[in-house]
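Got some structures for you, see below.
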Structure 1
Amino acid sequence: MILDRFALDGKVAIVTGAGRGIGKGIALAFAEAGGDVVCTSRTASEIEAVAAQIGAMGRRSLAVTCDVRDGEQVDNMVNMTRQ
């Protein structure tokens with residue numbers, strides 16, 4: 001099946017802007033495809049809600065508040081992802 005080509009089992013995706021809109025849709029789609037997802041955004045409450053939805057799907061998720069314009073915050077987010 002063609003969807004098997006898009007399986008993300010054993011993979012981790014970092015999705016910026018995951019709190020709403022396209023970013024939220026992508027984060028949820030990656031989880032549906034079997035991936036674990038790191039949700040990032042500047043708004044903690046939004047990404048925490050998305051991370052909870054992903055957790056309810058049986059996938060691991062992490063909500064990390066991050067402004068991608070700030071290199072230090074991006075480095076911190078990547079380090080948290082690696083843990």
Structure 2
Amino acid sequence: MAGVVVVLIGMVANLFLQLPALHLAISAVFILISSGAILFETSNIIRGGETNYIRATVSLYVSLYNIFVSLLSILGFASRD
């Protein structure tokens with residue numbers, strides 16, 4: 001939870017500061033948070049803690065989408081001239 005708060009504060013700060021390094025750091029941290037969310041949700045599904053499979057599937061999909069968007073952001077930044 002603390003990681004999400006740090007990312008949100010960083011995103012708001014980056015709106016005003018427009019620092020490329022901060023943008024990369026936010027994307028990297030967001031990838032780590034989304035990866036942790038995938039591990040947590042998968043663990044809940046396997047151990048039987050999650051009974052609402054639609055919500056679990058949507059949560060996994062959103063985490064994968066967030067990782068994909070963050071990776072695109074990082075790779076797009078690396079290809080700029």
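Since every read-out is calculated from the coordinates, none of them should be taken as a lab result. A quick note: this is a predicted structure, and the numbers were derived from the prediction, not measured.
Between structures 1, 2, the calculation of Kirkwood radius over Cα pairs in Å yields its largest number for 2.
Given -14000 as the derived value for helix-only ellipticity at 222 nm (-39500 (n - 2.57) for each DSSP H run of 4 or more, over all residues; to 500), which of the supplied structures 1, 2 does it correspond to? Checking each candidate, the match is 1.
One of 1, 2 was used to compute relative contact order in percent (Cα under 8 Å, 6 or more apart), and the result was 33. Which label is that? The read-out comes from structure 2.
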